[in-house]
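Asker: Read through the structures below before going on.
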Structure 1
Amino acid sequence: MSDSMASAIIPKSDQLNSDDLISGPITITITGVSIRGGQEQPVAISYTGDNGKPYKPCKSMSRCLVFAWGPDAKQYVGRSLTLYRDPDVKWAGMAVGGLRISHMSDLPEPLTMALTATKGSRKPYTVRPLEIAAPEPEIDWQAEILGCQSVAELGEVWGRVPKKLKPEFTVLKDVRKIELTPKEQQP
């Protein structure tokens with residue numbers, strides 16, 4: 001059971017919407033883009049963990065995507081966006097809130113473009129580069145353990161082995177400890 005109110009206020013919908021982000025912005029990694037002409041929202045962006053609720057950008061945010069990444073939507077796969085809730089987005093003249101892009105991966109610098117604000121009026125809109133942390137490199141714990149040159153070094157390496165992996169490497173660690181212990185100190 002969760003203690004977070006965020007899980008209790010998730011709206012029922014077939015797409016990500018501004019109410020989903022009342023608790024704060026999210027960063028998504030795109031897994032696919034489908035475009036169906038003749039619809040009010042022709043673009044559907046699937047992303048990791050979307051639970052069947054794609055991000056359907058409005059025309060302004062679609063223009064932002066094209067301005068930043070180009071028109072080939074296949075190139076968007078693997079890239080990331082940070083989306084936030086803008087409470088000032090209007091629909092039919094009423095502020096209803098909407099999703100906006102604040103950051104995008106694969107941008108060398110902030111990008112400012114003129115987007116339609118209201119009929120006949122354009123405003124500058126800026127998107128910032130999204131810094132994606134490189135994943136932690138996989139550690140070859142077998143090589144780390146076998147590479148130890150002293151019992152003290154082995155102890156230090158063993159202290160860094162994740163708890164969930166220790167059962168897998170316990171025998172190897174014990175054998176290496178025996179190999180590193182001087183004969184006169186062995187039982």
Structure 2
Amino acid sequence: MQGKNKHAKGLEGSLLSAANIREQLMAELSHFNINYIAAAIDTDPDHFNTIMHFVLHDKDPVPPRAAWVAEIVSGKNPTLIDPYIEDIISGLDNYTHPGTRRNMLKILMRTEIPEYLQGLLIDICFQWIMDDHKKVAAKVYAIQIIENHLPLYPELAVELSEVIRDQFNKNSAGFRSRGRKVLNNLKKYL
């Protein structure tokens with residue numbers, strides 16, 4: 001890979017290991033480094049497993065960095081995330097860093113959720129939208145996840161509308177902007 005940063009440890013090739021992936025995650029927090037790791041992992045399910053292990057089981061600051069890599073890799077290779085959906089959803093309340101929550105919700109927002117997990121995920125999303133301690137990005141992704149499920153559960157439109165209206169002036173301009181768009185989209189369900 002051309003233009004390596006000064007901390008790139010040579011992740012290319014088949015000798016990629018959990019130890020050097022973790023070392024590279026900790027080397028530098030930058031777009032370049034995260035994209036470098038994502039490119040090195042590419043479509044390899046074993047390397048993706050390593051990243052997801054860091055997301056689900058390591059201590060901060062590793063999980064948010066690994067979650068960022070997972071978000072990029074799964075965006076390009078969506079099927080890689082499928083084996084981890086249940087673990088991601090069941091662990092949502094355990095993530096301590098806002099970056100981990102944000103990236104996991106972003107992944108879930110664009111993933112088809114198995115039916116048996118939809119109710120749990122939707123409940124968590126409603127709780128997070130109303131939680132004053134959750135960051136706006138997580139709330140916006142939570143809103144989108146619920147909206148994505150409205151074709152299956154149109155009865156949620158009333159509750160989502162009420163929650164957005166309740167939170168509208170308690171959150172940032174970004175929340176209000178997304179809230180207005182979703183409220184407009186909800187008209188077809190109300």
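Asker: One of 1, 2 was used to compute helix-only ellipticity at 222 nm (-39500 (n - 2.57) for each DSSP H run of 4 or more, over all residues; to 500), and the answer was -6500. Which one was it?
Answerer: Among 1, 2, the structure yielding -6500 for helix-only ellipticity at 222 nm (-39500 (n - 2.57) for each DSSP H run of 4 or more, over all residues; to 500) is 1.
Asker: So percent of Cα pairs over 25 Å apart, computed for just one structure, reads 39; which one of 1, 2 is that?
Answerer: Clearly, the read-out refers to 2.
Asker: Comparing distance in nm of label points 7 Å out along Cα→Cβ at positions 124 and 148 across 1, 2, which is largest?
Answerer: Going through 1, 2 one by one, distance in nm of label points 7 Å out along Cα→Cβ at positions 124 and 148 is largest in 1.
Laboratory data are not the source of any read-out in this text; all were calculated from the coordinates shown. Just so it is clear, the model here is predicted, and its values are computed rather than measured. Cβ atoms are built from the backbone, for glycine too; each structure is taken alone.
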